[in-house]
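J.: The structures considered in this document are given below.
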Structure I
Amino acid sequence: MQSIKQCLLAGVLAATAIISVSAHAADPIRIGVAVGLSGANSVVAPAVVQSSQLAVDEINAAGGILGRKIELEIADDASGAVGAQKAYDSLVFQKNVDAIISMETSAARNAALPAITRGRKPLVYTSFYEGRSCNPWMYVNGWVPEQQVAPVVDYFEKSKGAKTFYLVGNDYVFGRGMLDFTKKYIEQHGGKVVGEEYLPIDGTDWTPILSKIRSVHPDALISATAGGAPNVALAKQLKGSGMTLPYGNLAIDEATAKSMSDVATGIYMSGSYFTSIDTPENRKFLAAMRKRFGNDLKTPNELSEPQYEAFYLYKAAVEKAGSVEPAKVIKALGEVSYDGPRGPVSMDRSRHTPLSMRLGQVQADGSVKILQTFPGVDPGAQCPNIK
């Protein structure tokens, strides 16, 4: 027969175990957000942070994930490689987050992937980008060239009679990758690229390039920059040049366009999300954003809305896996879906997602008028060898 002392000890140990399990269950799920709070993406980063905050607030208010609250860890990647290495070192190895959900430049993403691999952390990359970036620990819910380029080029050729195109971009992986795909698409469809120029990612003077454009008289101009600040500088200088040719921007977002006043008026853009999408899901999202942030609200856009839905995709993956264990979550991320402001999203096509794409044009008030919609556009074979 056990002594009273042994019984008491057993009771204490059992109670301690229960308290330990309960405390562990109550520990927050920590999700890192690396984004360019400084540098080229600083124009759009505040909207990305707001979308992240709303998603976390909503999920936590509904009970969290598997009964655990989400805790945000936001890090500035400075919109580039060096800053991303520092941000991911902090998030992965110092703060030991459970996952990372991030909108970043391609330079930042590429610099961050080695840390993701070493730390074995699930990453949902939410930015549109040049495509074919593959890693066993990464999924992507932004668009790729196979989804985004055709609406702009086809519209210019069919509706504007464009046969010759001039391409300009920032001299790094996104700009060159996007325009390489665009050039091939134009030539495959009977058009001709009469000029192609690049400016360093931190460059601000587009004047020499605009002079070259003027000298060859192209039917249309298409650009692919680092987004944010480069878009503003290019559009302002293009307007100042007096040239009025059709202009398609493959990297501008609605928030940046709205901040540019009349400088952005008339720009054509192709994307999966605009605030003018008229669905119950998008109206609910916009109402929640306005209620949460009031006068401080940054315009939701192509770079911030996918960030919002990525938290719900992660939630669905953890719930399907029944755990935040990285390998289980990574497998589940390719098996779950979320019906949000853009429509149904499922990262099951080579770790990317089919998307409804829209061709839009910036109006005088900064809003985007949707001209055409293309449902369920496939991303193509992005990462077929990643299992």
Structure II
Amino acid sequence: MRILHTADWHLGQMLNGWSREHEHRAFFDALLGVLISEAVDVLLVAGDVFDGINPSGDTQRLLYSTLARFVKARPGLQIILIAGNHDPAQRLEAPEAVLRELGVHVVGTLHRNAKGVDMDRHLVPLRDKQGTLKAHLLAVPFLRQADLPGLTLSAENGVEPAIIAAARRLHADMTDAALARAGGLPVMAMGHLTCTGALESEGAERRIMIGGEHAVPPDIFPESLAYVALGHLHRPQSLDGGRVRYSGSPFPLSATEIPYDHGVTLLDLDEGLIPHHITLPRPIAILRFPEAGAAPLQEVDAALAALNLDPEVPCDAQPFVYITLTADRPATLLLAEAEALIERNPVRLAGLSIARTELATPTAPPPSLAETSPEELFLIAFRQAHALEPDSRHIAAFRDAFSEV
């Protein structure tokens, strides 16, 4: 049995007002190729299927048409999705009765019954293409404070914070219940949270706080779990010797993620569930000028020209660019020139920032009004705002304005 672990699709994401749909469609094409070429039996999606709690109709259609496409191309494929902190959990679950007929299992919220957690909803039997039961998956969606049993406001015996202790207890209880049903077959788990020791990304991941805690140790997942497929952190990475793993996002969702080796994680039950990273092609180039620090506008202009980009490329296939400029002239002028530069090139602006030079901390107190003049105050304010000396145009404009007061 072969299992493919993915996460953090973030369907519907916008980057500086630009849609990512073109990239998502390209990602799904590549993902389908992996499902077929690697003869995958189970596809896991570890949360943040959508980017927001109110996905558009087009975004939802993209998801459900893609799931149907996968099942049609790979008959017998099982797909299990859980909700992440970005997802509308109940909306994600709403079509589950229909999706189950396609072999798609969705868990958006933690379900309970009179006996505790409803294991009929959370423990998913995994079968190979012959229909033989091979393993079980414990599907745990993004947990909220109300989901954690016996939560108190103090640490358990002073050992660890109450939130972590409650999360540990919940995962232990669910694992025990799963093992009791598994009949000796391997049990895996899927979740959506932050583990301590993992590397986070700035710009797209939210620090999800519950009771003052945003991360839990990976050992809240009992050792009896053969593999833990996680979502939320966008950098592909393994913890606990590879037993606990983030597959990462399908392509960069922020500037921080540009260097990441985005892809999916393949597991083979017959080979001990050792994670194997499969790099996927990046649908669109995402560039940063300069690669580090800041640069004058002229250097960025030359770097864009050196790319020799095709001016006829469709807008939704144009590269994204992040630009950080040196503040060598007033920000208003620099921004206007940067916008004109972007318009001349077949690129889409993902982010634009200006790096101002840090001013030295004044050693003397500021002068009193009796000791200075309006023009001197203007000069001080200009330097503080732009980290530059005003030129003759700015001084002349100030004098013209002051003469009318």
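J.: Given a value of 13 for relative contact order in percent (Cα under 8 Å, 6 or more apart), calculated from one of I, II, which structure does it belong to?
T.: On the way: I: 18; II: 13.
Derived from II, not from the others.
J.: Also, quick follow-up: By the measure distance in nm of label points 7 Å out along Cα→Cβ at positions 100 and 300, tell me the structure among I, II with the highest figure. The partial results should precede the final answer.
T.: Working: I: 2.7; II: 5.4.
That would be structure II.
J.: Can you say which of I, II returns -13500 when helix-only ellipticity at 222 nm (-39500 (n - 2.57) for each DSSP H run of 4 or more, over all residues; to 500) is computed?
T.: On the way: I: -13500; II: -9000.
Comparing all candidates, it corresponds to I.
J.: With volume of the Cα convex hull per residue in Å³ coming out at 142, pick the structure among I, II it was computed from. Please list the in-between numbers first.
T.: Working: I: 142; II: 215.
Label of the originating structure: I.
Throughout, read-outs are computed from the coordinates displayed, never taken from laboratory work. Quick caveat: nothing in here was measured; it's all calculated off a predicted structure. Cβ atoms are built from the backbone, for glycine too; each structure is taken alone.
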